[in-house]
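There are structures below to look over.
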Structure P
Amino acid sequence: MCGRIALGARSKAVPPGVRAWWQQACIAALIGMLLLSLPGASRAFAAVSGNACPTLDLAFGQPDVPSLPHLCFLQDETQALGPDDVLAGRLPMDRRDASELVFRHNQSAYWVYVPLRNLERAQRVWYLQLDYPLLDEVDAWVYDLDTGPGAAPVLLDMERMGDSRPFDARPVRHRLFLLPLEFGPLQSLAVVLRVRSSGAINVPLSLHSGGSAIGWAQDQGLSQGMFLGALVLLALFNAALYLRLRIRQPLYNAAYIVCAGLFLASMSGLSFQYLWPGWPWLANRSVPLTETLAILSLLWFTRHFLGIDPDRWPRQSRLIRLLARAGVALFAVSLFVPYALIIKIDTVYALACMVAMFGLGLRHLRRGERAARWYVLSWLVFFAGYLAYGLAAFGYIPGFMAQERWMQIALGSQMFLLTYAEVMQLHDLMDRALGIEATARSSLQHEVRARTEDLRAAMGALERANRQLRDLTLHDPLTGLLNRRGLDEALDQFAKSGEPAARGVLVIFDLDHFKRVNDVHGHDAGDAALRWVAEVLVNLLRRRSDVLARFGGEEFVALLAATSLEDARILAGSVLDHVRRHPVDLGDGVTIPLTLSAGAAEWRPGDTPQSLFRRADENLYRAKASGRDRLVADGAAG
């Protein structure tokens, strides 16, 4: 090249002195280009060219930068570069806005160069924020670029963060990665970031002033707290339903809400910040573990909510059990399988389970089950947020923080709809139970009425049977007259009724020589004689108020109510006369002559049934002693 310049100079008749100067200048330029191409040569000069990586100017009152524009980055596939290699600028760097720094799973590290300049003549504090918490390693170097011409940048600070390192190693205790930058007046700083992770990599960098960073952190804490608080309330509500009703369905729903909440807390970095800040291993593993537990809880909730009984739905029941067993195995292997592999397997498993549960819900919806409508709707709402969230988490689309908020809305809506569907199902079950109870009550009332009628009929029959039994116990089976027990009751009632003067007369009749009848003619003839005497008494003495009884073997009693002694003598005498004049006809021309002896006693003041009966019996004894076939009453014999 220098020869061509010299040759051109000669052809134009350039003076020798000028031509020598051009040759010396050309040689100096070539030497400079050679020095710049040597390793580390650029360190003697300024950092990465400002034309390649434009500096972001910061001024007082300037709004926050939600996404840093035109950032320089490069991919370190061998993970062998250092921050000096980035500052030197000898490696080609790409430019992209921070919202587009999204990379899928790989083993590379990524370097990002962020030059900043404070335009104020006062000290200012800004915060560089990386809005993706699921990064294993986030290393940051802060350099002072105001070191003078030709001087190398000075390292001011170095921070090593990431969820593979203890949480307390972060310069700011926050679920996201915050790097404080202290600017002097008119100072220029450069931040070199190295990011590496076993999962997808998002580098959504934003910049916040000191005051706005505090306000933003408070707003984020409030929104996260409200969301998690709502989940806690839903979980407690379902736990209360379980304790009150003792059915497993609300218990599984509460477990799903808790596990899904822990999954989102792990994805957002909250669990690492508050639950296990000193356990980096668990911070990584908590994502697949809690996701698997949430899916298992939801599987069992679905089984109970949709009523998938093995006897009624054998295929659906087998599918639920198969997915549950796979989830248990996946939970176990999640403890030692590399995160980059297990998170992919876990995501495929979760999607398969979700599709299966959604399909089961559709199947039951087509059967007209009312609660299945809310179940299917909850999945439709959930899928809308989950797909966007998953694509952002795996690096397929930018805007992880925005998708996180959509995921919270979708998941919260799904949990609310599931709980509402659960309550509606319980409400329907209660209505059905109340309807069954009302039907049963109506049927029971009808049955009670029928049984009551039957009972009344039975009681009537029992009463008739009791009356018949009473008649049997109070009447003589041979003559049909009252027996001795019946006579006792009649005498008691007789003693308690009416005025003493009008109570009546008691007459005792006795068959004369009745033993002779039995001895001569036999007991059948004796029974016929007794029945015939009873018939005579009924025909001649029986009034409604009169009482006739067979008192002993051959003795009969007539209680003549409201009858005077004289009338009683006449009535009793007619009985004796009729028996005397009419022998008993035994058939075949055989007759038995009979006579009666009688004793009568009139009721007197102060009498009792026993004293009345005693006087009548004494009068009967006197009648028999006087020759039989006669009546003896109080005061006279007949």
Structure Q
Amino acid sequence: MADDMDTGPVRVGRGVRSGQPCARQRFCSRGHSRELLDGLLALREGGVLFDVVLLVEERPIQAHRILLAASCGYFRGMFAGGLREMQQTEITIHGVTHTAMTKLLDFIYTSELELDLDTVQEVLCAATLLQVKDVIGFCCEFLFSWLDDDNILEVEKLADIYGLEQLGENVRLYLLKNIQTFSRTSVYRQLPAEKVLRVLSSDELQVSSEYEVFEAALYYYYSPKELDMDQMCLQTGGTRAETFLEVPLLMLEAVRFCLMEKATLQRLHSRLKPCPLRESVSAALRYHSQELWQPVMQSPLTQTRSSSLCILGFGGMYSSGPPADNEERVQVFHQSWGEWRSLGADRTPRMSNMGIAVLNNFVYLVGGDKNSSGFRAEARCWRYDPRHNTWCNVEPLRQQHADHCVCVVGDYIYAIGGRDYSNELDCVERYDPRTNTWEYVAPLKREVYAHAGAVVDGKIYIACGRRGMAYLKETYCYDPQDNRWTVCSEGPVERAWHGMVALNGRAYVIGGSNDGCGYRRDVLKVACYNPTADVWSVVCPLPAGHGEPGMAVLDGRIYILGGRSHDKGSRMKYVHIYNPEEDHWQNGSSLDDRVSGLSACVALVPRNTLAQAQSWEQRAKASWEEVDWDDSDNSSEDG
């Protein structure tokens, strides 16, 4: 009977059987927005429910008030902000063309916009006034796609007038990329001086040499016809030459004369009378004459003109190819390449397990294994300059060091422990680039070799290694302020010939080997040390073994390069990349050859140096066949 019926909400028992639907569910239609726009467009095309008329250039355009208010800030303020237009049915719009307003309404009703070179400027003007952000973005993209030497001045003015930061940034990027050719045009000299100076001063300027920047600086004042760089009259001549000599040219402040080749500077210097330019060239020549002291003479005008951080790999023992093939070559990896390339550099050290440090973007190689015939610990040290792809010798260590580690704290380089193949070492040496000297500082608590180190918050941490035949899991901390070593918590596993890097306030110990099972095996366990809490933790293990690997940190990721796998019985060419945020390993681009004992770092490398790097295909001869020369049994690990 009706009186017995329960008319309340449907009740569901507490015990819901598996497979029953949830009592409350949320649904979402992916097509609703599109259908809503289609419906509004149909109303517009049918002339239905219009409630406002926009007078643009005295021509009426009918529209729906609520849609205008929902689509852009200008009309939202007008119709929902308490203004008198809330009550008006006919509103005059100033500062906008009828064509532009029609296109904006087409976009509001359809989400689509058609632009062309004839109308983009007036549409941009209207979109900026009416605060239609998407259309502003579309206009900027369209203008950038058509940006060239002829219209860049007009586009630059538009960006300034309407405060379009992204468009202004696109103009800057265009100038950075095309300065070498664009600086020869008359339009270049019409750009605002402060913007040109900012471009010429940028580290991102894409030039093949600093001489091109010098030319671009002069072209702001002189056309190519007025200033033939091969026959330039800098010392005598007409009014222009005299003006050049007497008045400092602002753009020359952006030229990094120290980055020019020494021979170029000498030729330029010989053609100048006393003037501000000659003083700059003289200062650059003095810089070149003091090669050994350049790391402590750095200034903004000596810095590498590059934003290209690359991984560089030096030395190592290779398993394929004749020994001569591996001499005087640097391994280079740039993320945009997706491959490793080889860079020829005269006098590149041909050794393995060299200590490596980067100071003011100069790369130092410190000691290591001279393994061309047997093994011998080295005291020699070298310095690499990526700006010119050149090497020089620096003061050798006071003691031979092999299987040691090298760290940088402040302006000093530290060489820590190791062995000389006669004795295991507890000594620590510190290099001062200001005096080009090494001195002993506080020694380790005990001798250790085949360890690794990293710097966190200005302190050096070393972990694991070997003493005698024993594998260690010890950790020590060195405080340069106190010149003292202290004992820290032990790591989770014994290992040696591993790598260690610092990232985000943590130190990661990766790779290496031990003999915990009675025979040499890879250590896949990855340990993470928190210096603040003095606590170790274990993170995602390595996918494969890396003994004597190269290690580098690039873009927040840890790269571990090649090395020996005892489980596989050979050197390897694979590369693995660790993402600490996701605690995940992924495969990286493999090295060209199987190698162990590679010394790796990250440094800024200029375009002119990167241009010299060659891929394997470029270097390989058509008849080359890879030969397996694996001498994995001959390695410093076995000493």
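Just so you know, all these numbers are worked out from the coordinates, no wet-lab data involved. No experiment lies behind these values; they were computed from the predicted model shown. Cβ atoms are built from the backbone, for glycine too; each structure is taken alone.
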Inset, instruction - Figure out for me which of the structures P, Q the number -7000 belongs to, where helix-only ellipticity at 222 nm (-39500 (n - 2.57) for each DSSP H run of 4 or more, over all residues; to 500) was derived from the coordinates. - result: Q
Inset, instruction - Identify the structure, out of P, Q, from whose coordinates mean count of other Cβ atoms within 10 Å over residues 259-266 was calculated to give 16.4. - result: Q
Legend entry - Which entry (P, Q) yields the derived value 60.0, 205 for Rg and Dmax of the Cα atoms in Å: P
Inset, instruction - Check the numbers for FRET efficiency 1/(1 + (r/R0)^6) of positions 291 and 515 (r between Cβ atoms, R0 = 41 Å, to 0.05) across P, Q and tell me which is largest. - result: Q
Inset, instruction - Assuming 6.4 is distance in nm of label points 7 Å out along Cα→Cβ at positions 75 and 267 as calculated from a single structure, say which of P, Q it is. - result: Q
